[in-house]
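Some structures to go through are shown next.
Throughout, read-outs are computed from the coordinates displayed, never taken from laboratory work. What you see is a predicted model; the values in this text were computed from it and never measured. Cβ atoms are built from the backbone, for glycine too; each structure is taken alone.
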Structure P
Amino acid sequence: MSNRLPRLNQIIQVEFGQILLREVEFPEGALVTITRVETAPNLSVAKVFISVFPEKRTPIVFKVLGAQIYFLQQKLNQKLEMRPIPRLIFCPEKETSAAGRVEELLEQVKGAPVEKKRKNR
């Protein structure tokens, strides 16, 4: 089995991460992470899964990315020495959303008053 796609996914993740770091200004307080990349076998598209913390900033971050998609695609095209270059599609990472929800619930529980259990003897 060829490892071309996994290698390409990793290269796109690293290169695109560097581009985001240098070229894009996200809203203050938003932590943006590229969690994974999934490229189609025919190399036509690459889904870039992005996690945003705090989650309430996700729509703003995706709006910023959407506004700069052509610029970001052009920068990636310059970095990758291959043809065809997959067209980027940004997707919110759902797996980390679930983890964020669990954290939120834990914080709520942590802030709730603790009831002491009495031992029955």
Structure Q
Amino acid sequence: MYFGPLERSFQSWHLDGYSFFAVAVEPGTWTPEKRKNYNLLDAVSRHTIQVYPKCWAAILLTFDNCGMWNIRSENSERRYLGQQLYASVLSPEKSLRDEYNMPESSLQCGLVKDKPMINPYAGA
């Protein structure tokens, strides 16, 4: 996953409850060719990555357990406006232990904006 909006301001992104490897931070625009420059030998394990002005940053991670993971901006104004994303790792069994139902008041955008909400799970 890479972060790189080429903004003029410093950005910081945080992954709640999990760590990732920071494998690259470079100026300019990210392209698939940049993957050959990733540090795959001694990357640092972190929870937060910084993206400097007009730069991009890449992370590698493996979600090896079920649940919902939140990746969000650490900039308070952007966090307030909802600059975040969720990654869901599905379980073969439905369980409220691993993932709570999506609140009915949730706002949806992008590709899922006009899709129906997932049926809530009540448990056994």
Which structure, out of P, Q, was distance in nm of label points 7 Å out along Cα→Cβ at positions 53 and 85 derived from, given a value of 2.5? Q
Which of P, Q yields -1000 for helix-only ellipticity at 222 nm (-39500 (n - 2.57) for each DSSP H run of 4 or more, over all residues; to 500), as computed? Q
